[in-house]
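Novice: The structures considered in this document are given below.
A short reminder: the numbers here are calculations on the coordinates, not readings from a lab. The structure displayed is predicted, hence computed values, not measured ones. Cβ atoms are built from the backbone, for glycine too; each structure is taken alone.
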Structure 1
Amino acid sequence: MNKIILNTGLWSAIICLSSFIVWIISFVGIAVQSPIFYWTTIEDYIVYVNSNNQLFQYLAKSFMIIFCLAYMVLVIIFSEFVNSDRIILAKIGIVFAIMFALVSSIHYFAQITSVRFALDKNEYAGLAHFLQSNPTSFLSSVNMLGWTLFLALSSLFIYLGLKTTPATKGIRLGLLTATVSCFLGGIGYLSQIDLITFISINLGIGFSFFILTISSIRFINAQKRNLTPIAV
C-alpha cells in the first residue's frame, strides 16, 4: 500500500476526530455560556443573538466544514481497501460523500458568512429562511438532507464494499451505526419528532464517528507498520 495513501487517510481520520472534539467542546461552551434557544420567531432569535456571545456557535460551524471535507477524503482512502468485486459500491459511496460534503459545507459556510453579515448589518428581511436555528428554514432542510440521506448512503455503500476482516471490524461498525443513526435522524426530522432527531444526529452520529475515526487511526497505523522498507 502506498505510504502517501496511508498518511492521507491517517490525517483525515485525525482531523475528523479532532473536529468532533471541538464540536463537543463548543456545544458544552454554548450550554454553559447561554440558555438553550428554542425557535419561536425571528425577533426572539435576534434578541438571543444580541444578548449572548456567538463565539462557540461559529467555532462549531467552522469545524463542521472541516469535518465534512476530511470525511470525504477518508472515504476515498477507504475505497483502497474494498473487495475488488465491490469497487462499484465504493465509488457510489464516494459520490454520496462528495454530495454530503458539498451541501453541508454550503450550509455551514452560509451561517458564518451571509447570515452573520446580515445580523451585523441589521438586515433581517427573509433571514429566517437561512437560519440553522429555524428548523423549518430552507438551509436547515438542505443541511438535514446531507446529514440524514447523503451521509447515510455514503456510509452504507462503503460498509458494503469494505473488506470484512478483524482489522476492519471497528471501521465497519462505525459505518453501520452511522448509517442507522442518519436514517433514524431523517425519519425523526420528516416526522417532526425532535427527540429522535436530536438523539440520532447528535449522539448517534457522534458516537459512530468516534468509533469510526479511532478504528481508522488504529487500522492505518497497523498498515503502516506492515509496510516493507524500501532498500536504498
Structure 2
Amino acid sequence: MIKHPLVNLWFYLSYSFSLLLSTTYFGLGIYFLIFLAIIWLNKKYFIQVLQRLKPIVYYFPIMIILYFIFSLFLTDNRLGVILNEAVFGCLKLFLMVGAMMFYFESTPSQDILIIARSIWVKVNKPWKWVENFFLFLGMTLRFYPTFQSNWQSLRNTRKSLGLEADLSYLEQVKTAAKEMPGLLIHQLRRADDVAMAMKLRGYGKQFPRGVTYPTIFKAIHLIQIIFISSVYWAINTIATI
C-alpha cells in the first residue's frame, strides 16, 4: 500500500491503535471507509484474508453472548447498553484484525524482521541477547513454513492411502503426537547446521550485526509518519466533538 516498509507498518499500527481509541459510531464509520480503501488497494489478497477471517467471524457471536451474560450478572447496565457495547467492541475488533491481516498478507515476515533489525542497527547497542532474539525469529520464520509443508504432505499422503478415513479426533491427535517429533528433529538438525555455518562465518564477533539490505529511513519518511499520526489524531478528535 505504502512503498516504504516502515511507513507502511506505522500506517497499519496507527490504524489499529487509533481504532481502539474510537468511542463513537461516527468515528467507527470513518475507520470503516479507511478499511474499504485498504481492501481496494490490496484486493489481490482479499481471498486469503477472507479465509483467515472466517474463524474469527464464527467466534464473534460466542464472544457477544459471553460478554452479554457476564455484563448482565456483574454490572447494573441496561440490556440495550450491554448489547451496544458488545456490538461496538466486536466491530472495532473485526476492523482492526482485518486491517492487520491485509498487512501480514502483503508483507513477507522476513521484511518485518529486516525493518526491526535496521532500526536496531541505528540504535547501535552491543547487546548480544537482542541479536540472539533476532536470530531466533529469523530461524523460526525460515524453518516453520518447511515444517508446515512437510506436515501437510504427510497428512495428504495418509489421506490418499485411506489411513485417516475413519479416525476419531483423539486418534488423529495420537497420530500427530507420533509423527511430529520426527519432523521436529529433522528441522532442528537443519537449524543446527545453519547455526554452525553462521559461527564459521563469524557470528558472535560483532554486535550489532549489519544488515545486508537494510531499510533506509530518511527525513521524508519521518514526515510521512508524522502526517499519518496527525490524520488519525484528527479523526479521533473530530469524531468525539
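Novice: So relative contact order in percent (Cα under 8 Å, 6 or more apart), computed for just one structure, reads 37; which one of 1, 2 is that?
Specialist: That value comes from structure 2.
Novice: For structures 1, 2, which has the highest computed value of distance in nm of label points 7 Å out along Cα→Cβ at positions 208 and 224?
Specialist: 1
Novice: To test your reading of the models, identify which of 1, 2 gives 17.2 for mean count of other Cβ atoms within 10 Å over residues 128-135 when calculated.
Specialist: It was calculated from structure 1.
Novice: Can you say which of 1, 2 returns -23000 when helix-only ellipticity at 222 nm (-39500 (n - 2.57) for each DSSP H run of 4 or more, over all residues; to 500) is computed?
Specialist: 1
Novice: Could you tell me which structure in 1, 2 was used to calculate percent of Cα pairs over 16 Å apart, for residues 120-199 alone as 59?
Specialist: Corresponding structure: 1.
Novice: Taking distance in nm of label points 7 Å out along Cα→Cβ at positions 64 and 216 for each of 1, 2, which is largest?
Specialist: Largest one: structure 2.
Novice: Here is a further query. So P(r) over Cα pairs in 5 Å bins from 0, in percent, for residues 112-151 alone, computed for just one structure, reads 6, 20, 26, 19, 12, 8, 6, 2, 0; which one of 1, 2 is that?
Specialist: 2
Novice: Then there is this: Using Cα Rg over 2.2 N^0.38 Å for the comparison, can you identify which of 1, 2 gives the largest number?
Specialist: 2
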